[in-house]
Structure 1
């Protein structure tokens, strides 16, 4: 019987993949939008959305669980103080992936992943 594939492995070991996802979520929390390959963005979205769901709980245990994933105090603080309250009434779909096209050097498909609730603020900040 066919079983569903749960994770995108990205040709990396489990430890490397876990570390890379944690680093990318920390960057996403800090900058609200990051540019990466399409495969990494698709692997990152479920990881980031689970962390937002944890952040919406807001208790001490949720902070410790988020800290165990992210290993970065500033990112945990940003997740609980900025990202989770902004997504408070949203039931899911906290991230958006926008396809950009191919990278010039190796023709890898590129994408932008961003928080849905912060897209207006990012666009307005670029105009100033």
Structure 2
């Protein structure tokens, strides 16, 4: 199975000046664990995850004043839609992260998460008749 079969194609994209609270609210509303941060002034595309927000709040930083760009991972490993799920899982395990931005022709095409991969790999649940 390929990344294109598992990835979410509707992604949350935010700007670098969104506060962490704004990012968290948008992520919660979309029920996603990561947002693509588009910052053309700082090199393009990064990712902000729920873990980044958690670490900031855990350090006592104010989510109403902390900006996404200060917590964005910019050294990002990107997947392509043609990667296998094994390649994506290996990249995640090696890098210690749970989300990969999927690029197609240098443009974000989606995000694949550990949860997406597990959903594809887990056997389909069969309902037992009552």
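Taken together, the values in this text are just the output of simple stated rules run on the coordinates, not laboratory data. Owing to the predicted nature of the structure, the values given are computational and were not obtained by experimental measurement. Cβ atoms are built from the backbone, for glycine too; each structure is taken alone.
Who wins on mean count of other Cβ atoms within 10 Å over residues 11-18 among 1, 2, i.e. which is largest?
Top value of mean count of other Cβ atoms within 10 Å over residues 11-18 goes to structure 2.
Taking helix-only ellipticity at 222 nm (-39500 (n - 2.57) for each DSSP H run of 4 or more, over all residues; to 500) from the coordinates of each of 1, 2, which one would give -16000?
Values: 1: -16000; 2: -9000.
Source structure for this number: 1.
To test your reading of the models, identify which of 1, 2 gives 1.00 for FRET efficiency 1/(1 + (r/R0)^6) of positions 75 and 91 (r between Cβ atoms, R0 = 25 Å, to 0.05) when calculated. Let's see the in-between values first.
Details: 1: 0.60; 2: 1.00.
It must be structure 2, since only it matches.
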